[in-house]
Structure P
Amino acid sequence: MMETVKTVEATQAIALPPGYRVADVIAFHGRDAEGLAEQVSPQGLRKGVLLDGVPTLLDIRFDDGMARCRIAFDVPIDMSDMPGMPALDALARDALLNVLGLRIDPAAFAAFAHADPVLGPVLARAPGLRIVQSATVFEALTWAIIGQQINLGFAIALRRTLIQLAGRRHSTGLWCYPEAPDVARLALEELTSRKFSTAKAETVLRVTRMVVDGSLALERSRDAAQVSQELLAIKGVGPWTVNYVLLRGYGYPDCSLEGDVAVRTALHNLTGSAERPTLAEAQRLLARYAPHRTMAAAYLWASLAE
């Protein structure tokens, strides 16, 4: 059979800021021990993702303060020399900034909270912490829905199922995380027969089909308040999911995660309160970190690993 795709490669070199924490990036993208769509090593990572329908490999190597990125697009042969390639390069660059956690500069929070009695000591022990993101907003959105109210291991298994059902393999063999049109084609039974709850499967498909029909826009330039309002109006999407998407998908710097159990546990530990704070109490405690509540959440999570 005649080959129908051609692998077109590009390279990008991204200078990393002083104190960049490579190990954090590796840990975030290495959570799936099976390495279906991400493979990590101490030197770098490889991630597969669909970008505008094109299976794309992001191959990142960390070297002397640089992220040296090889990007391999499996494009249709008749597209490989067309003007659409610069648009793919731009999408890949956007995904790389997310994957590398370069959307939010942690220096502003460090200056803001260095003397804070709760997070100041945690910040001092872990300077330069960053928010590592999903490659695309859609990936963050679907992952947030998948991960609602279940343990991490089960969530990773469901994510792997979604990738195998709706994603595509790159020519290197790595699976690529799907885009909305790929997931929208799935039938409910394809998910529920593979351990998705009916409610979770319905929410994934509902949100995905809204993206496809244009009633839900995922452009990164959109206002956080408007995105929140639109997402909260969708059945099955609650405040925790919205804030997770704002954080891991859009990279907004002021996401309040009072609904996150780990955040509330960390607040309980660090403040020495008798009981874990309620949602309202956690919201009040986090309010003092505005407009840097995203980084506050990052340090609260980090405190649990100390």
Structure Q
Amino acid sequence: MKEHKSRKRKLIDMAMRYCMMIIGAVIYIYGLDVFLVPNHLIDGGVVGIALMASKLSGISFSVLVMLINLPFLYVGYMQIGKSFTISTLFAIACISVFSAFMHHVPPIVHDPLLAAVFGGIILGLGVGIIIRNGGSLDGSEIVAIIFDKKSSFSVGEIVMFLNFFILGAAGFVYDWNSAMYSLIAYFVAYKMMDLVITGVEESKGVMVITDKSEEVADVVMHRLGRGVTLLYGEGAYTKTPKRIIYCVVTRLELTKLKDIIYEVDDNAFITINDVHDVFGGQFGKKSIH
């Protein structure tokens, strides 16, 4: 019975992820075909290559974006894994199909700067939803993931490097104004995508080293309403055992947390790290007494 419920839950989760990827693909294509393309702007990666190839050859973008991505997907299947490749193929197939319909929607703006800014926001929202649910829209990211394992550059740095060349090529296919506006759209989309993936309300993981661990833990739990975990450590120099406090708070609670800690122990040592996602536990169910 447990195994059956677990399998059912996995199928529901998978269906939800694919539904979210469809929504992400619709949003992405809306931004691309209604804002960017009518103003002669392009996105980065394989989508940008497909748009330029479509303009030069007259072949449909929907066809080209699938064909150009296929070799990258094959490499991804061999080098990265089946699950990621299938999710990426599904997302790319969605934008290919939806583009055939969205292409006929009339543009909203005819100012390239407005199109770059608002189109970039919409693109970033769509891509962020897709990536957050395990997919990708671009074969160049697969190349970046593979090169990341064999070089000192990160995936983001490799993608950025490739896109500078792709967006720069728009100057030869369209004009240099289009290339520069496309670069603006890309940076706006990148920031929006980052916001969607990491979340608006960024949490903070806080570690506190103090000789008054019980008192500090007590005031954090009762005055801030947050759960606390005690970790056991030892001072390297003094060899004294210490209990380290760990808790997760929102960005807005951070100042209050520091004030509470220093009220109890003004010699406490505090470290703070960004936490992009928090799942489970009582994080969203606090009650301040």
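Readers should treat all values here as calculations from the given coordinates under stated rules, not as data from a laboratory. None of these values were measured; they are calculated from a predicted model. Cβ atoms are built from the backbone, for glycine too; each structure is taken alone.
For which of the structures P, Q does the calculation of Rg and Dmax of the Cα atoms in Å return 19.6, 69? Among P, Q, the structure yielding 19.6, 69 for Rg and Dmax of the Cα atoms in Å is P.
When FRET efficiency 1/(1 + (r/R0)^6) of positions 177 and 217 (r between Cβ atoms, R0 = 35 Å, to 0.05) is calculated for each of structures P, Q, structure P comes out greatest.
When FRET efficiency 1/(1 + (r/R0)^6) of positions 121 and 161 (r between Cβ atoms, R0 = 41 Å, to 0.05) is calculated for each of P, Q, the greatest value falls to Q. With helix-only ellipticity at 222 nm (-39500 (n - 2.57) for each DSSP H run of 4 or more, over all residues; to 500) derived from the coordinates and found to be -20500, which of P, Q does the value describe? Only structure Q yields this read-out.
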